[in-house]
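In what follows, structures are represented as structure tokens.
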Structure I
Amino acid sequence: MGFLKNLFSKEKEPSYDSIRIGIKDLKTGFIFDYDLSSWEVLNTYKYDWGNHFYTLEYKISNGSQTLFLGVEEDDELLLTLGKKIKLSKIDKNLSTELINNQKPPQKIIYQDETFVLEEESPGYFLDTARKQSDWEELISWDLIGQNSQNILTIEQWAKNEFEGSLAKVVKEFEISNILPVK
């Protein structure tokens, strides 16, 4: 009877190989280990940068801390783990400069590290948890730290609405034991 139930079941097969679940298979509800802690994927965000180039971002939590895992696959897989930061913590005059110039300075010193403007990327953002599938327009600026392991990102969401985040590059092997939603 179990065979017939499975044969006529409308349950969808998972879109990943259940034996080899990787970072690119992550979905909301998945759990994984990083830095001696278990993290749950709370939400999934998509970015469309044009020319068929998309990146993913996962809001993750270990119960006491919330971070964002960025996944970008261009020529190779680039993973970043970051947190949101207030612009005033980066520089008390940064908000004013962004409003006046509509872009960040070429160089920012934050937490004793010099970050240099590397890239400006206009694109679109989608929160996959929302019922509506409305993409929001944004401009993102990436400033790379001296050691190329830290990335300071500033995003513009509206004429005078800006957000900041600080991320570090992580290696794929640092994320392990990925478990799907039950």
Structure II
Amino acid sequence: MAVILYGPSLALSQVTGLNIWIAVGLCGIVFIIYTSIRGIKAVTGTDVIEASLIFIGLTISTIIDITDAGETSKLYKTVKVNNRLQFSVVDFDPSIRYTMWNIFISVIFSSTAQYACIQTQAQRYMSGKDTKVAQKVVWTNYIMLVSMHILCLWVGCLLYNKYSQCDRLRTKIIS
């Protein structure tokens, strides 16, 4: 919780010039007030807004970067040639850095841990009015999580494509 409180406080401090500890205190007070007034609905509503903004931002940056990169075959070629992502469905070698299989397996394990073991997720399910609502929340959340992972993977590939020739060591800018 300290890190969750420190992140927005640091951003607020940098933007406004406030002392970091005053920003931490202000953010803490705001969080306590809006959570006390509306409870889990406030937290869930904030999560929905936050996830929507992240999803929209990732989608927009993906569209902008794809149009900037030109054609997707160039992107695929750059990523494949430099061994950044292996698209082979048959290759199940765990020693390869990024394959579709280890990304798929890691998403399964991380999402299972997130949805089955974390107390904040259980609170969200239990606050629904019945089992159907809880199931709807889980499936919607899971679809969004998979979509976010795919978008983050795309953005990572697009960023690598854009900056793959900017090697500071190779150009002797740094040693």
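Results, tabulated for the structure shown:
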read-out	value
Structure with the greatest value (metric FRET efficiency 1/(1 + (r/R0)^6) of positions 35 and 51 (r between Cβ atoms, R0 = 41 Å, to 0.05), set I, II)	II
For -26000 (helix-only ellipticity at 222 nm (-39500 (n - 2.57) for each DSSP H run of 4 or more, over all residues; to 500), calculated) the corresponding structure among I, II	II
Per FRET efficiency 1/(1 + (r/R0)^6) of positions 139 and 163 (r between Cβ atoms, R0 = 30 Å, to 0.05), the highest-valued of structures I, II	I
Which of I, II yields 38, 33, 21 [Cα extents along the principal axes in Å, for residues 43-114 alone, calculated]	I
Label whose coordinates, when FRET efficiency 1/(1 + (r/R0)^6) of positions 75 and 131 (r between Cβ atoms, R0 = 35 Å, to 0.05) is calculated, return 0.50 (choices I, II)	I
Structure responsible for 18.9, 70, with Rg and Dmax of the Cα atoms in Å calculated and labels I, II on offer	I
With distance in nm of label points 7 Å out along Cα→Cβ at positions 83 and 155 derived as 1.8, matching label from I, II	I
Structures I, II, by Rg/Rh (Cα atoms, Kirkwood Rh), for residues 99-146 alone: label with the highest value	I
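Quick note: the coordinates plus some simple rules give every number you see, no bench work behind them. Just so we're clear, the structure is a prediction, and the values are computed from it rather than from any experiment. Cβ atoms are built from the backbone, for glycine too; each structure is taken alone.
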